[in-house]
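Following are the structures in question.
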Structure P
Amino acid sequence: MFHSQTQIRVRYAETDQMGYVYYGNYAQYYEVARVEALRQVGLTYKMFEESGLMMPVLYLSCKYFKPARYDDLLTIKTMIKEKPNVRVHFFYEVYNEQGILLGTGETTLVFIDMKTNRPVKCPQILADKLASSFVE
């Protein structure tokens with residue numbers, strides 16, 4: 001299983017009238033964590049796009065346990081539990097500075113050839129970078 005960690009500090013503009021992080025912002029937090037996870041293995045979304053590949057989100061889910069608040073330093077653990085094929089599934093856990101699990105999430109992205117607008121297999125470069133995480 002592949003895993004990485006990213007930290008994000010909650011900005012005031014991301015909170016609602018109750019002082020909690022607005023629920024819709026978690027999708028953005030997952031995106032930041034996902035992009036940074038790929039960066040940690042030496043890849044970027046920009047590289048994929050320049051090679052003619054896009055990765056739209058096909059599925060998003062969030063489960064909330066406790067609220068995050070303004071100025072909290074969140075740690076987002078990102079995991080890929082299975083080898084990507086045409087799709088890649090990311091799992092997230094969001095923790096506050098006290099190590100309390102605030103919520104979990106999941107996104108599924110599909111690899112799309114930008115010329116044909118059709119799904120394609122996981123790029124070999126990504127499969128190679130993740131291979132050591134899936135030793136059988």
Structure Q
Amino acid sequence: MHFSFRIRVRFGDADPAGLVYYPTIFHYFHIAMEELFPARCGITYARLMADERLGFPTVRTETEFLIPLVYGDEVEVSMSVRQLGRTSVTFEYEARRAEDGAVCARSAQVHVCMNLDTRRAVPLPERYRAAFTLMS
């Protein structure tokens with residue numbers, strides 16, 4: 001079962017050519033990951049970082065940009081789990097233009113579960129592994 005949410009392209013998301021600047025797409029994918037936590041794991045990403053001192057930084061990405069997004073577009077960002085490791089999860093992201101369902105970008109990103117105090121990878125806690133497994 002995948003997870004998805006919608007976001008509207010804002011004025012500041014576009015470059016002078018009127019197209020969404022590619023780092024903004026990565027920001028949309030990160031927002032999706034943040035929204036996943038309260039929806040599927042029962043904790044906001046902010047609380048995860050503050051209370052549990054865990055984060056999921058991106059350590060590898062493979063991305064394809066297919067169709068440009070422009071100011072005013074509504075984007076549906078969906079994500080699923082490609083692979084679970086001992087300390088990592090690989091999410092597959094897809095950004096579609098909501099108006100017509102056209103795929104605008106796809107990305108596979110490896111996120112490592114990190115202890116924010118030691119800045120070292122740690123095993124995925126079982127409650128997050130279970131939630132991520134449901135998205136496989």
Structure R
Amino acid sequence: MMYKELSRVKHKREDGWLSELISMNYRDDPFNCLHSYLVSINPRKTRAEHYHKRKEEWLAITSGKIILLLEDVNSKKKERIFLDSNSEDYKIIYIPPLVAHTIKNFGSTKASLVVFSKTPEDLEDTIPYKTEEEK
């Protein structure tokens with residue numbers, strides 16, 4: 001055998017698409033100990049707009065330009081991070097529990113990012129939350 005393909009579902013929406021990459025939901029050795037997915041965001045669209053009570057996430061941009069809006073749901077402290085895949089430096093952003101996050105594609109082409117976590121998606125742990133941009 002020269003190679004093996006791993007099939008994944010591509011969940012399409014009007015704002016882009018999402019596909020799990022690595023997940024303990026699959027039996028793909030050695031990829032069954034971490035959860036990750038690839039997120040595509042159409043130009044001028046917004047995704048996420050939620051927080052997690054328990055889940056930690058790490059975000060890594062793969063293409064395009066995004067604004068990541070963060071808000072601590074308890075203290076209401078806000079942060080705004082610009083990520084550009086063509087930037088000279090590269091950052092992976094850690095988002096702890098109870099920090100709301102909104103991802104906006106402010107570019108004219110699709111943007112994408114990879115999200116990593118130690119746990120799979122849990123709809124009961126995903127709380128809708130609209131972050132407001134600081135003026």
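What follows is calculated from the coordinates using simple rules that are stated; it is not laboratory data. Please read all numbers here as calculations on a predicted model, not as lab measurements.
To test your reading of the models, identify which of P, Q, R gives 15.8, 49 for Rg and Dmax of the Cα atoms in Å when calculated. The structure behind it is P. I have 1.21 for Cα Rg over 2.2 N^0.38 Å, for residues 64-119 alone, calculated from one of the structures P, Q, R. Which structure is it? Among P, Q, R, the structure yielding 1.21 for Cα Rg over 2.2 N^0.38 Å, for residues 64-119 alone is R.
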